[in-house]
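Structures are listed in the sections that come next.
Nothing in this text is a laboratory measurement; each read-out follows from the coordinates by a stated rule. Predicted, not measured: the structure shown is a model, and the values here were computed from it. Cβ atoms are built from the backbone, for glycine too; each structure is taken alone.
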Structure 1
Amino acid sequence: MEQQTRQTAEAEEAERVFHMWEPLRFETVQGYDYQRKGLLPSTGNALLRIFVDLILSVFDKIAFGFRIEGQENLKLLGERGAVTICNHLHPLDCSMVDLAVRRRRIYYITLEANFRIPVIRHLIRILGAVPLPHKSHTSRELFDAMARAVQDGACVQIYPEGVMVPYCRKLRSFRNGAFRLAVKSGAPILPMVIVQRKPSGIYRLYKNKPCLTLKVLPPIEADPSLGKREAADDLKQRCFDAMEQAMRG
């Protein structure tokens, strides 16, 4: 898995279509603290998320006409953690996922490049972002840490499409990492999908781009009768089908 993680990180860096100013240097080192479970980091995460969620719940509503459907499906998890997945079509769609799961600890696996952005890198780290390393000896540590986080009841958000394509209207092919992590940790996948809708009402006065709705789908479990690789592949296909159907419907 660690070799695949390194290859995935390199591929996503090469395929990016959205770039920010990244003047700082950053590389994930061995022993990196992915979970940040200490008192100070945990308290900082909780307090900053409350503040940010208050702002973003208003901002996303005004800027994107944002709304959430299917949030009751989170209750199906009970106290279990999950690997959450979502299509990737906007730089702020992570804020939409956060608003959907706001009462749970959540980690976001993101590109190392985002940790080279001044100020932003500190905010995203406090809010739960973890870097996707290029080097194989650190990629195993990442997935081991995220598996433990899920087993402790947290959510780990992965964009299975990899890179962001702004306002893409179709579901792109999935990579394997999210589904292998779910099988490794014995946790379900919680699929989410962002669908676009034509602006109506007051939004027609100032929005040219579509409004956005995040649909939370029911959790999907791996098939325990299959081997690990086959279970991950089967889980990936079932999640893709469910999300594609939600986009169409």
Structure 2
Amino acid sequence: MLLSYIIAFSFLGSLGSVLISGLFLVFPDRIQNKLLPGLVSYATGAMLGAAFLRLIPHAIEESTGSQVSAMVLAGIVLFFVLEKLVLWRHCHETDCHVHNASGPLILIGDSFHNFVDGVVIAAAFFIDVRFGIATSISIISHEIPQEVGDFAILLSNNYSKKKAFSLNIISGLSAVVGGILAYYFMLEIQSAIPLIMAVSASSFIYIAVGDLMQGMAQNYTLRDTTFQLLLMLAGIGTILVLDVHP
């Protein structure tokens, strides 16, 4: 049953975000510019809440605080290196230096990113089904702006809309692969569970702080800042509401 949840929500978290982002592209720029930043703010809060309120505490229950802290730190350094090697991080605006990269390189980075999302979803469901669902929601809210940006990159690299959509779906399938492999790995090697929890937390912290917050910091008005803060708190609140121990 647990594997079924992991497969279903890995599929939903990746391919669902591709489908929704495709719908976003038919909206006028004015509507996109209002909705997408809100998703980014919500995703930031949900990711930080998931990392600090559930993944890290649960990893400490299975290991020690010093070991988990070291693994989280190592994970952040690892993702920094991966960002340099496979374009791990994507911008959430169409006007960005990352978008000068070639289409194939973007797809490679996106496939790896989705693979790690699948691992995170599997780790979350090992803690609690409701937390797994909340984590999947946070991933979807982060992936939608990213996928919209990916579509823009591919179209600017002379891909047709049909081909760009198909390639994004294919890259999204790597999330299902990551979720299945993580499930069997944690099932067979119980001692690996705190490691995967800690690395999953690292990925959320790195994306939220190193990527999403940078874009949010570009809005300086009190109205925008208040709006961002409320949505971040809503994201954290999602994790708190579903913070039910197994």
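Tell me which structure, out of 1, 2, gives 1.7 once distance in nm of label points 7 Å out along Cα→Cβ at positions 141 and 213 is calculated.
Numbers: 1: 4.4; 2: 1.7.
Going label by label, the one that fits is 2.
Given 0.20 as the derived value for FRET efficiency 1/(1 + (r/R0)^6) of positions 109 and 237 (r between Cβ atoms, R0 = 25 Å, to 0.05), which of the supplied structures 1, 2 does it correspond to? The structure behind it is 2. One of 1, 2 was used to compute helix-only ellipticity at 222 nm (-39500 (n - 2.57) for each DSSP H run of 4 or more, over all residues; to 500), and the answer was -26000. Which one was it? Derived from the structure labelled 2. With relative contact order in percent (Cα under 8 Å, 6 or more apart) computed over the structures 1, 2, the top value is the one for 2, the highest of the group.
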